[in-house]
Structures are given as structure tokens and as C-alpha cells.
Structure P
Amino acid sequence: MTAKQVRKTNVIAATLIGFLLTIGCSGVQAGDGGNQYREYLLQAEQDLGFSGSVLVLKDDSVLVMEGFGLADRETATANTADTRFLLCSVTKQFTATAILQLAERGLLSLDDPISKYMPDYADSAAGRITIYNLLTQTSGIVEYMSLVDSTESFDRPVPIEHVISMFMEAPLEFAPGSTWQYSNSNYYLLGRIIEVVSGRSYGTYMERYIFEPLEMGSSGFPNGYLSDVAGMAEGYVTDEEGGVMAGPAIHGSWPFAAGGLYSSIADMAKWEKAMRNGAILTEESIGTMYNPYKWRYGCGWEIDTLYGRPVASHGGTGGGYCSQVIRFVDGPSSVVVLSNTGDAYRQVSKIAYDLAALMFGNMPHESGADTVVHVDPRVLEEYAGEYELAPGVSIAFRCRDGQLFTQAPGQPEMQVYPRSESEFCLQVVEGSVEFVRDSTGVVSGIIVHQGGRDIAAARVK
């Protein structure tokens with residue numbers, strides 16, 4: 001992944017979920033009790049090489065909390081419920097929680113401009129950007145990973161001030177609060193504000209006010225390298241020949257409060273329960289966290305509906321790891337998947353959403369089951385164009401040789417197959433896309449149907 005692709009990766013994952021996924025486990029029967037989840041995961045481990053740990057929490061009962069695959073391929077050490085993984089951008093929900101705690105204690109206000117806590121930040125922006133803008137990804141601050149030059153090395157410690165200096169003088173990409181755009185810079189700044197307000201380092205604050213109270217002994221922030229943390233799974237990525245190699249070494253100072261925390265599935269079970277019983281935040285603060293602003297993003301969560309129920313979700317990837325959390329906010333049910341295969345995010349997201357489907361009596365999609373019909377190429381030509389899934393993130397459709405193809409940012413072009421004149425599927429994956437027309441008959445947008453969700457996107461080109 002290039003530095004510039006980082007800005008869009010989480011946006012695409014959060015919007016499409018699994019639109020370009022490449023897994024379709026079969027043989028799982030809905031309704032056979034807790035065994036259905038484990039059967040699915042064992043098949044994913046066997047057929048797809050899934051490596052990680054999984055939590056399935058339904059109606060406050062733990063149905064699955066165990067590891068699959070290997071934490072260390074060299075020593076053949078298995079993943080377990082206590083194996084530690086880098087959380088990547090799932091870190092953001094913890095950072096948001098810390099900010100909301102400080103607000104509850106009257107130590108800051110979400111409406112405060114960041115200039116109140118960071119007087120050295122660029123004057124042109126500091127007085128206009130609020131803490132709430134940072135939390136909701138509406139600040140307009142450029143993604144710092146897109147500014148990293150070739151002389152930087154992620155495996156070396158970097159002062160927080162240096163990273164902030166990379167983007168604080170850069171022009172804002174839009175007026176604060178006017179629209180939404182995912183930027184890790186927002187949460188990097190929130191980490192620094194936590195330090196300024198609390199008088200503690202980010203890692204020490206998280207330990208004292210979140211992990212210790214919840215007895216999350218396998219969670220923390222590495223004040224160095226993940227390799228120095230006992231019980232960590234080794235991170236892996238796919239090499240150019242399709243094999244597996246060690247993931248890149250990244251010093252914790254680079255992802256910081258945007259993606260630097262680690263945890264285990266056993267600890268995440270404690271976290272999920274604590275976020276429902278008032279142990280860590282008040283009901284009012286949790287309501288603020290789940291309240292979307294400008295897009296489907298609240299404070300560290302994407303907010304949506306799944307199978308007709310309100311849901312908060314977030315995923316992330318980096319350094320040989322990836323993660324996905326799905327939390328049903330109207331009842332004590334969650335799915336958490338942590339993996340030590342960094343470029344398997346689409347697989348991990350697919351697994352998480354399939355487990356959520358099983359939770360509500362739905363069957364995971366089996367590939368190749370759709371019937372393909374003929375559509376006049378002239379109709380396909382009408383569908384060609386770009387459709388905006390989120391501010392600045394579009395998916396393209398092209399007609400070529402009487403066939404329709406689609407391409408998401410950073411993904412290969414793939415053919416879509418018609419179920420009807422207006423609805424198309426990717427036969428190798430779950431989900432479909434439906435083209436919609438306005439009152440005059442002109443194609444005006446699409447609706448992505450995937451994982452129980454309907455995501456609308458307007459045509460922009």
C-alpha cells in the first residue's frame with residue numbers, strides 16, 4: 001500500500017464492507033446453536049488460511065472466544081483468546097472514549113478549539129477546528145500519511161511534534177465542519193490533546209483510565225515496537241509470489257492514537273461489555289459517540305443499520321495486522337475479528353459480517369449462486385460513470401465489449417454480472433449493486449446491497 005492509499009483504505013472498507021471480497025465459505029447451517037460460528041471459522045481457517053482470534057458475543061453470552069491459525073509461523077505457536085494483536089484503526093474508539101471521559105470530568109469541552117490545547121498549531125486553522133471536528137473526521141486536516149516522504153522510516157521512533165509539524169501548516173482540504181473526510185491526523189491530534197489535558201502520556205492515560213479499571217491486562221500502547229510486547233502475534237503480509245513474510249516493523253510513535261493500541265480477544269470481550277453497562281462512559285457520552293455527523297461517522301465509529309438494527313462498526317489494517325469490530329448498539333451483541341495477516345482486511349471484514357449474519361439467522365453468501373441475464377449493451381452504457389460512496393471516494397463503472405466492469409479506488413477492475421436489467425452482482429463475492437433512475441429516467445445513482453445493508457451513492461460523473 002502506498003502512503004497516499006492509506007487515506008482512502010479505511011473509507012473504502014467502511015463503505016463497501018466486502019463489495020470486493022474474495023471469500024465465500026459454504027457448508028454452515030443457520031440455527032444450529034453456537035457451533036455454527038465455530039464451524040464457519042474452522043472452515044475459513046482450513047480453506048482460506050484465516051489466522052487470528054474471534055469474539056462472538058450474542059445477548060451478553062460469549063459464543064466464540066478463541067484463536068485460529070498461527071500467532072508465530074516459525075515456532076508454530078497457535079493463536080488463542082489471549083494472543084495480542086495490533087488494533088490498527090480500532091484504536092480510534094478507545095481514543096474517542098478517552099476524550100469523552102475528559103469531557104465528563106470537565107477538563108475539556110468538545111466545542112473547544114484545538115488552539116486552547118495546542119498554542120503552537122498553525123494559527124490559520126487552530127481557532128476554527130474543534131475537538132468535535134477531530135472526533136468526527138470533519139476538520140479538513142490533510143492525512144499525515146500522505147505527506148510522508150521517502151526519507152522517513154516507520155521503524156524508527158519519531159517525536160509527536162515532528163509528525164504534527166508535517167500537516168499543521170498544510171492548507172485545510174475543506175472548511176472545518178462542512179463535510180466529512182477520513183484522516184488519521186485527526187486522531188493523532190486527539191492523542192496529543194489527551195496528553196496535554198491529563199498530564200500523562202497517551203499510553204499511561206489509557207492504562208490508568210481504561211485498561212486497568214476494566215482489567216484488560218493484555219491491552220496497551222507499545223512505547224516502542226510490538227516485537228517487545230510479550231504475547232504478541234507476529235504480523236504477516238503476502239509477498240510478491242503469493243507467499244507469507246513478516247510484516248513491516250513500525251514504531252508505535254507513528255500510528256500513535258490513530259492506530260497504535262494492541263489488545264486480545266479476551267480483553268475485547270471485557271471492552272464490549274463495559275461499553276454497555278456504564279462502567280467506562282455515561283449513557284450521554286455513549287450517545288454522543290454513536291451520533292453520526294456529516295456522514296455515517298460518529299466519534300471513532302461508523303454508524304449504520306444492519307439487518308434492521310442500529311450498528312456501530314470500525315476496522316483497520318497496518319503493520320501485518322487487521323481488525324474489524326461490529327457492535328449492535330440496541331442490545332449486547334458484537335463480533336470482533338483480529339488477524340495477524342495485514343493484507344487480509346477484506347477477508348477479515350467478510351468473516352465479521354458473515355458471523356453477524358449468522359447471529360440473526362441469515363446464511364453467509366455462497367459464491368456463484370446468481371443467475372445471469374442478458375442486458376442490452378445500450379443500457380449498460382447508461383450505467384457507465386462514477387458514483388460517490390463518501391466525500392472524495394467514488395466507485396467507477398465502465399462498459400466494454402457489451403459487458404459492465406467496476407473498479408473501487410486501489411482495487412483491480414472486476415466484471416459485474418446482471419441479475420436483472422438494473423441489479424448486478426460480482427459472482428465471486430457477496431453483494432449486489434442496483435442502478436436507480438430519477439423521475440426523467442436518467443441514471444442518478446446506485447444502491448449497494450451487502451451484508452444486510454443498503455448503501456446509496458449518487459452519480460457524480
Structure Q
Amino acid sequence: MSHRVLFAAAEAVPLSKTGGLADVAHALPRALHALGHDLRVVTPAYRGTRERLVGARRHPAIMLRGLAFTIWEGFAEAGGPLIWLVDCPELFLRDGAPYTDTLGREYPDNAWRFGLFGELLALLAGGRAGITWLPEVVHLNDWHTALAAVWLTRVTGRPGIAYTIHNLAYQGNFPRADFDRLGLPPELWHHEALEFYGQFSFMKAGLVMADALTTVSPTYAREIQTPAFGERMDGVLRRRAESLTGIANGIDVDIWNPATDPHLALSYDATSVVAGKRANKAALQRRLGLVEAEDVPLLGLIGRLAWQKGTDLVLQAAPWIEEHGIAIAMVGSGDRASEQAFADWTRRLPGQVAARIGYDESLAHLIEAGADFFLMPSRYEPCGLNQMYSQRYGTVPVVRRTGGLADTVVDASAASLADGTATGVLFDYADVSGVTWGLTRALELMRDPQVWLELQLAAMRQDFSWVRAASEYVTLYERVGT
């Protein structure tokens with residue numbers, strides 16, 4: 001059964017991107033479209049995005065709160081779903097990023113910008129914008145789109161509303177003055193609706209108003225109902241527990257495929273993983289100036305240097321890592337102190353540690369192929385991607401047992417090693433002892449080449465495609481659609 005879905009997000013690859021939300025807003029609609037569903041992906045027209053739309057045609061302008069909104073319809077890429085770009089220069093045509101100015105400061109009118117975006121979404125979905133295509137389901141993502149749920153609940157015969165939390169820490173909380181300026185119903189100013197510790201919360205609007213809630217992994221769905229992970233929203237989420245589903249994100253298995261990856265020194269698949277990883281390990285060591293030795297354990301690190309990701313734990317474990325002769329290949333960026341610490345570590349041990357600050361797509365792919373194992377000591381991780389990329393490349397993930405990491409990595413226990421289902425190493429504690437315990441287990445497993453190969457092959461067999469995730473969302477749409 002095909003569904004008509006309006007998929008709303010504040011950013012979407014290849015038009016705009018600040019984080020993982022943009023990747024999901026590209027990959028999930030594309031997978032749903034490939035399954036035969038009728039989608040419109042709606043996102044703001046930031047500077048330069050309209051020029052990237054192919055075959056664009058303009059719908060008549062919609063007036064809202066004294067501003068004109070033009071919907072541009074076209075395609076962002078061949079084979080993808082239709083895109084609706086919301087063009088309002090006063091709100092979105094700025095020199096900075098989608099949410100911040102050129103100095104990295106949040107725009108002071110973000111509540112107004114995305115509050116009106118949400119109200120416009122409700123007009124589009126409710127048939128009040130002069131566009132004849134109407135959805136059965138509106139899929140809202142993160143705080144930027146959440147106010148659409150408020151306005152849609154006031155529409156007779158409205159579509160079903162699904163709301164996805166990508167990271168509960170980013171909530172869109174603003175003062176009461178913004179609530180009033182947006183003309184939100186006064187009766188919603190209370191603790192069971194939009195009021196949140198004296199402010200009003202966009203995310204809370206989605207949590208209390210949507211018909212169904214999702215987040216990006218089953219374990220994270222359970223964790224955010226606890227005070228430790230709930231970001232003060234855990235009470236709301238417990239009340240809505242029956243409506244909350246965790247669906248693990250997928251990855252682009254065409255881009256992240258060691259058999260066809262153009263960034264590798266030698267392509268490989270499950271039948272040639274040993275030779276392939278040996279060649280790419282040597283190429284990675286040469287590229288980064290590391291000692292070129294097949295028997296030196298090589299640890300990969302990729303991504304954001306931040307407290308959430310446990311970056312500080314890796315740095316605290318540096319003496320242990322050095323003592324055990326583990327080499328480090330890292331590419332990433334984040335807080336300045338961590339960047340400086342990794343740079344200093346590289347200068348101190350240039351043949352053992354290589355940290356490249358910034359982002360290099362080619363190097364990221366080579367690290368995934370050339371590293372022996374990959375470390376993710378996250379304090380929390382809604383889903384995570386690199387642990388899935390690693391498994392595709394036969395690189396054993398060593399991860400903390402949290403969120404999507406717990407859902408996508410099978411720990412190498414005695415039972416899972418015996419039945420061939422183990423794909424990595426999980427550890428429980430977000431501290432140095434947890435990190436070193438996980439790495440110790442990985443080193444022990446590496447000592448037996450046959451056990452290590454079986455881990456690699458089991459990891460490479462995992463299905464992390466978006467088709468799997470999209471099928472779960474279709475089941476959700478069937479439940480909430482009209």
C-alpha cells in the first residue's frame with residue numbers, strides 16, 4: 001500500500017547540511033520513494049539551495065504573518081522524491097549557516113523563523129495553501145518543525161502526525177515572549193503542553209501533540225525515558241511511552257561499500273577481506289606517516305570531538321594506549337581543547353599517533369578500510385553511523401553499550417562467538433577503565449586470526465541499508481495515516 005507523506009526537516013542533503021539530520025532527511029525519503037511511496041520533502045530555501053533544484057517550478061505565494069512564502073517544487077537529484085523549498089528571504093536567505101551566523105552565534109530570531117516554518121507546514125498539509133496534493137501522513141523531524149503539530153491538531157480531517165527525535169539535547173526552548181509573538185494558543189501555556197520550566201519548547205510541542213513518536217534507535221527510545229538521558233523530558237516521554245518507537249537509522253550502502261569505494265587503495269569484499277584490509281592498512285600508515293607494520297594494532301577514530309562522544313576519555317587513556325603499542329588514525333574536529341590535545345599527541349608520537357583536524361572524506365573512508373578496530377566511547381549516542389560503516393568494512397567496532405551503538409553491534413561474548421553472530425566489542429562504563437577494558441578485549445580477540453576473521457565476516461554480513469529502516473517507517477505510517 002502506497003502512502004502520501006509530507007516529510008519536513010530544517011536541512012536535507014544535498015541542499016543543506018549541518019549534521020546527521022540532513023543525511024536522514026535525504027536517505028530516508030529516497031528509500032521510501034524507491035519503495036513506491038508518494039513523498040514531498042519540505043525544507044527551507046537557504047542561500048544557494050534554490051539554484052541546486054532541478055526543473056524547479058513555482059507555486060503561488062502564500063501570505064503568513066505579513067510575510068510571503070513561495071514554494072519551489074523540483075528535484076535535488078535524479079531518482080529522488082520531489083522537493084518543496086520554502087522560500088522566504090526575510091527568514092532564510094542569510095550569509096551564515098541554517099541556525100547560526102557567520103560567527104557561529106544562534107540567530108536571535110530562530111523561534112520566529114522556525115515557528116513560521118512550522119505554521120506554514122500545517123497550511124501545506126491541511127490543504128490551505130492552494131496546492132492540491134495532500135498528505136496522509138506528516139513526518140516532522142526535530143524541534144525546527146515541531147510547531148506544525150500544534151496547528152495541525154486544529155485542522156478537521158487532518159493527516160496523521162509522526163514526530164522523530166534525532167537528538168533530545170537540542171530542544172528549541174525559548175522565552176514566553178516568543179510564544180506570544182507566534183500567536184500560539186494561550187491555553188497551551190501549561191506544564192502538560194508547551195510550557196517547559198518557564199520557557200516554551202518546540203520539541204515538547206512535537207512530543208505532546210504528535211500521533212506517533214519515533215527516535216533513531218530502540219535503546220535510545222528506552223534511555224530517554226530515564227532522568228539520566230531524558231534531558232528533563234523523560235516524564236513527558238514516559239507518559240507517551242506507548243506511542244514511542246525506536247527505529248535505527250540506516251547508512252548509504254552504495255557510498256560505504258568496500259567493493260566499490262574509490263577512496264581505497266584496494267577494493268575488497270567478504271571473500272578478500274584479509275588482503276583488502278592489509279593493503280589499505282599499509283596505505284593508511286603511509287598516508288599518515290605512521291610506522292608501516294602489519295602487526296601493529298591500528299585504531300580508527302572519526303568524527304566530532306566533544307564530551308558526548310567521549311573524546312576526553314580517549315585522551316585520558318593515552319598512556320595506556322601508548323604502553324600497549326596501539327597506533328591511532330584520527331580525523332575530526334570539535335572543541336578547541338580536544339583539537340589541541342590531539343595535535344599535541346601527534347607531535348609527541350608522530351609514528352604512533354596521527355590526528356588530522358578537520359574533515360577529509362577520502363581519509364575517513366581509508367580509515368574505515370585500513371584500521372583494525374574502531375573506537376566509539378560515547379556517553380550517549382542516539383544512533384551513530386561510524387559503527388555501521390566500520391562493520392561494512394570489516395573493521396571491528398569497540399563501542400560503549402548505549403543508544404544505537406548497543407542496537408547495531410553484537411558483543412563478542414562466548415555465546416555469540418560460538419554461534420557466529422558477534423560483530424564487535426561493547427563496554428558498559430563511560431570512563432577510562434571502560435575504554436581500556438574494551439580495547440583489551442579487542443587485542444585479545446586479535447591474537448587469534450581465525451576468531452578475528454569470523455568477527456569481520458559477521459560484521460560485513462549485517463544489513464544496515466535504509467530499505468530496512470524505511471520498511472519500519474511504512475509500518476508506522478500505516479498506523480497513523482488517515
Entry that produces 12 once relative contact order in percent (Cα under 8 Å, 6 or more apart) is calculated, selected from P, Q
Q
P(r) over Cα pairs in 10 Å bins from 0, in percent from the coordinates reads 4, 19, 28, 25, 16, 7, 1; which among P, Q:
Q
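Of structures P, Q, which gives -7500 when helix-only ellipticity at 222 nm (-39500 (n - 2.57) for each DSSP H run of 4 or more, over all residues; to 500) is computed from the coordinates? Walk me through the intermediate numbers first.
Details: P: -7500; Q: -10500.
Computing helix-only ellipticity at 222 nm (-39500 (n - 2.57) for each DSSP H run of 4 or more, over all residues; to 500) on every structure in P, Q gives -7500 only for P.
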Matching -0.41, -1.22 (log10 I(q)/I(0) by the Debye sum over Cα atoms at q = 0.10, 0.21 Å⁻¹, for residues 318-437 alone, computed) against labels P, Q points to structure P
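Read-outs throughout are calculated quantities, based only on the coordinates presented, and are distinct from any laboratory measurement. What you are looking at is a predicted structure, and each value in this text was computed from that prediction instead of being measured.
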